[in-house]
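Below, each structure is written out as structure tokens.
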Structure I
Amino acid sequence: MKKAAILANVGTPDKPEPRAVFNYLTQFLNDYRVIDLPWLGRKILVNGIIIPFRLFNSTKLYKKLWTEKGSPLLYLTENLTTKLENELGADYKVYTGMRYGKPSLNKVMESIKKEGFDQVIVLPMFPQYASSTSGTATEKILQTISNWNVIPDTRFIGQFYDHPAYLDAFVEKAKQYDLQAYDHIIFSYHGLPDTHVNRIHPGIKVSACSCEKQMPEHGRFCYKATCFETTRLLAKRLNVPAEKHTVSFQSRLSKNWLTPFSDKVVADLAKAGKKKVLVFAPSFVTDCLETVIEIGFEYAEIFHENGGETLQMADGLNDSDVWARALKRIILD
């Protein structure tokens, strides 16, 4: 069988310039799965308020993120794609596909259609499922192949936060840090609006859920529940006691997002006398704006301003050999 695998991610601007960032944010924020307001309200909010007010600062941040190779999210994923294809062998061709920006999932699917693959495996690069990440990538691909005359056997890996291969790879990368040398460890996840999480389990408000302590029966696809479960699984493997780590959520747009907020946790730890803190970001498998800049620079500055000394952002899985081998296990399973 001819098989294709797609590593799907959110995406990145083509360049760290206003026009490219504008195009990227326009695609990204107008997706109803990202900002789940009625069409007119979403257009007014995104195109009339958010983008005009965020464009200059976002462009400045992308310029800070950019390297000689370009955007880390793109070139690291492309490197990983090559390594994974070598791991999987001649039966597979592996593609990098971005939900917004280039290489677009539309272009990837065009190539797959021309090649006539018998099977397509789609792996959104998000360990924990969310409608605004894995959900939108899955929907885009389903919309595309629904118009094909011949629809190949298509399989989606919706989440992999508890897959042993992901956990093992994360722990292997974490070994480069002496965990005992840090006063505290933060597991920081990308935030979501409370409304996104409440829709996963109607009748059970996110504020009343017990997932901080254990995985509830209704938590299988609940983003908050899987984030806390990810932390429990990783902390156990890393031998990090409960009193020495904190789960938090970053990149919020309003106060009605998942708490505790990472920037506030960072400030509070510094005020409590913690001098050296390590931050893992288990919802980001590849270094990007949210890890390199938001945590590595902005949160580090907050930590210093409140009396802390060192806030270390841990490297992501990126294009490491151990991650390529782990992805092979996940796909073959």
Structure II
Amino acid sequence: MNKYISKGTKPTRQGFGEALAEQGDKDSRIVVIGADVTGSVLTSFFAEKHPERFISVGIAEQNATTIAVGLALSGKVAFFSAYAAFATFRNADQLRVSVCYNNANVKIAGGHSGVTVGPDGATHQCLEDIGLLRTLPNMTIVVPCDYEQAKKATIAVAEHIGPAYIRLSRAKTAIFTNADDDFQIGKADVLRDGTDVCIVACGALVWEALQAAGELETKYNLNVAVINCHTIKPIDADTISAYAKKCGAIVTAEEHQIYGGLGSAVAEVVVGKYPVPMEMIAMQDRFGESGEPDELMRHFGFTAENIVNRCLLVHKRKIEQK
């Protein structure tokens, strides 16, 4: 049975904004840099409480990142947040050389990621950020699954020493974890045990994975495990390989390009530790489109229905290989 129920909806960006402002009360080293989208990524909460530690640089993401590095190397915990598409790709050189090469204590919050940005369209629907950042030495990548986990992830990222990226969404998504749930960077959450298929998901697709697992149990009598892999790097290889062995088949689900994201990271673990049949739900090497978030999720297959179909397919592959 699925013990997780939705307790309402809020965007993960709100959990980030609230937690960052609260953490600013506890740690005077935290400084935040904005790039003219403060109200959108909700660093406005921090700016309102701690205006003396907030710097707005305008639409100048590369400059903002370089300033963050200088502050970090001077002993500050520097956060910079903007839309993921611009906080990462416009910033690629600064992230590689200034942040990661220096192992600087800079935290990048990429808001408005994935197709759930909706009407903003393909240019703003960042679906490649994980792939880019996974290649950078010293970079930690966290993708919280809901509002509550985004709050805990923000605190953990603030306390983590070294470069980190937290991936956030604009759209409201189901709140199904609890404020007192444990959160640890690098340690995946097993939300549901199982033996037939294992779904490994991140971000908004975790809730869809839970719905799919429930349907697979009731309609198809399949016992499906669900893992919330909130940390893409460093990935929890021990948990993933253990469930590859236990279930014998894996489906990954993410709101990201099929290349370089969660699916690739899981495949790298599985092929080296315990090879099993895999299916990947992700964007199929194309750009997004304008539309409402729910419409786009359905259009591109980021739904429980598609997860169910892929689980049935990978389970069939598993049986045929025996």
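Each reported figure results from applying straightforward, stated rules to the coordinates on display, with no laboratory input. All values derive from a computational prediction rather than experimental measurement. Cβ atoms are built from the backbone, for glycine too; each structure is taken alone.
Numbers below:
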| quantity | calculated |
| --- | --- |
| Origin of the value -0.37, -0.46, where log10 I(q)/I(0) by the Debye sum over Cα atoms at q = 0.09, 0.10 Å⁻¹, for residues 29-172 alone was derived from one of I, II | I |
| Highest-scoring label, criterion being relative contact order in percent (Cα under 8 Å, 6 or more apart), among I, II | I |
| FRET efficiency 1/(1 + (r/R0)^6) of positions 37 and 69 (r between Cβ atoms, R0 = 41 Å, to 0.05) derived as 0.65 - corresponding label from I, II | I |
| Structure from which 31, 24, 21 was derived, semi-axes √(5λ) of the Cα gyration tensor in Å, options I, II | I |
| Origin of the derived value -0.80 (log10 I(q)/I(0) by the Debye sum over Cα atoms at q = 0.13 Å⁻¹, for residues 77-244 alone; candidates I, II) | I |
| Among I, II, structure where distance in nm of label points 7 Å out along Cα→Cβ at positions 149 and 189 as derived comes to 0.5 | II |
| Highest-scoring label, criterion being distance in nm of label points 7 Å out along Cα→Cβ at positions 21 and 181, among I, II | I |
